[in-house]
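Got some structures for you, see below.
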Structure I
Amino acid sequence: MARARVLIVEDEADLAWVEQFNLESEGYEVEVAFEGRTAIEALHSFEPDVVLLDLMLPHVDGWSVLAEARELPDDQRPHVILVSAVAGVQDQARALEMGAGWFLAKPFDMEDLLRMVGETVTRNGAV
């Protein structure tokens, strides 16, 4: 059985490393993008099942990455979990309208992140 693929889009290297370590420990295949342009490239080359997406990124923001993900064909469109310290209620509503499935406010508990990824993968048959 194929492992679910998770793309971490996070410009804080320490946080990205912790997320990657924990997700790989759970059996996921993980790739990290530290800025928006690389994230958009990874949407096409890595073809993730789930994207953990920060909104505040260098060069291209998370909203643009989310918009790009939304444009992918249904069978290639990843499920998005927004992970951000700055988004308020309006941003959360906008994210849901744009196709994000979950919103996780920073700082967060790693168990919550792992649960969200696991539920997303299970619910959407991403493996």
Structure II
Amino acid sequence: MSAEAVIRDYYEALRRGEPLYPYFLDDESTVKFGVSETLYGYDEVADGLLEQTRTTDDWSVESEGLVVDERDGYAVFADEVVLEWTDRVAETRRRFETRWSGTLEYHDGTWLFVSMHVSAPHELR
């Protein structure tokens, strides 16, 4: 599977409410910056993603320009993604126009995220 296919599969897993931590490299150097969190190291990333899955529902993920550059053993990507989900704790619907970027490394026949940065200029109402 290509790096691009892995990214698109990650989006699908998010939509389906499936676990997302298996898409990340199990390493202390793994990092994920989200709309509202900063996670350093695989353990924090995995815990954060498990909490996200536990407390959210009904995800919409609309990719609007995925660009992937796959090289020998690593890949970089960027995308603009409209995200929408239900926050079950706050009992509210959230919607953001986000920007994604990051890197993946090829390990044992699989592309895994090493870094992911998701940012949003503001919440859409």
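Here, each number is a calculation from the coordinates, and none is a lab measurement. Keep in mind that this is a model prediction, so the values were computed, not measured. Cβ atoms are built from the backbone, for glycine too; each structure is taken alone.
Assuming -0.34, -0.99, -1.06 is log10 I(q)/I(0) by the Debye sum over Cα atoms at q = 0.14, 0.29, 0.32 Å⁻¹, for residues 24-63 alone as calculated from a single structure, say which of I, II it is. Among I, II, the structure yielding -0.34, -0.99, -1.06 for log10 I(q)/I(0) by the Debye sum over Cα atoms at q = 0.14, 0.29, 0.32 Å⁻¹, for residues 24-63 alone is II.
For the structures shown (I, II), mean count of other Cβ atoms within 10 Å over residues 56-63 is largest in I. Suppose you compute helix-only ellipticity at 222 nm (-39500 (n - 2.57) for each DSSP H run of 4 or more, over all residues; to 500) for every structure in I, II: which one lands on -13500? Answer by label: I. Determine which structure produced the value 0.95 for FRET efficiency 1/(1 + (r/R0)^6) of positions 48 and 88 (r between Cβ atoms, R0 = 25 Å, to 0.05), calculated from the coordinates; the candidates are I, II. Answer for the origin of the read-out: II.
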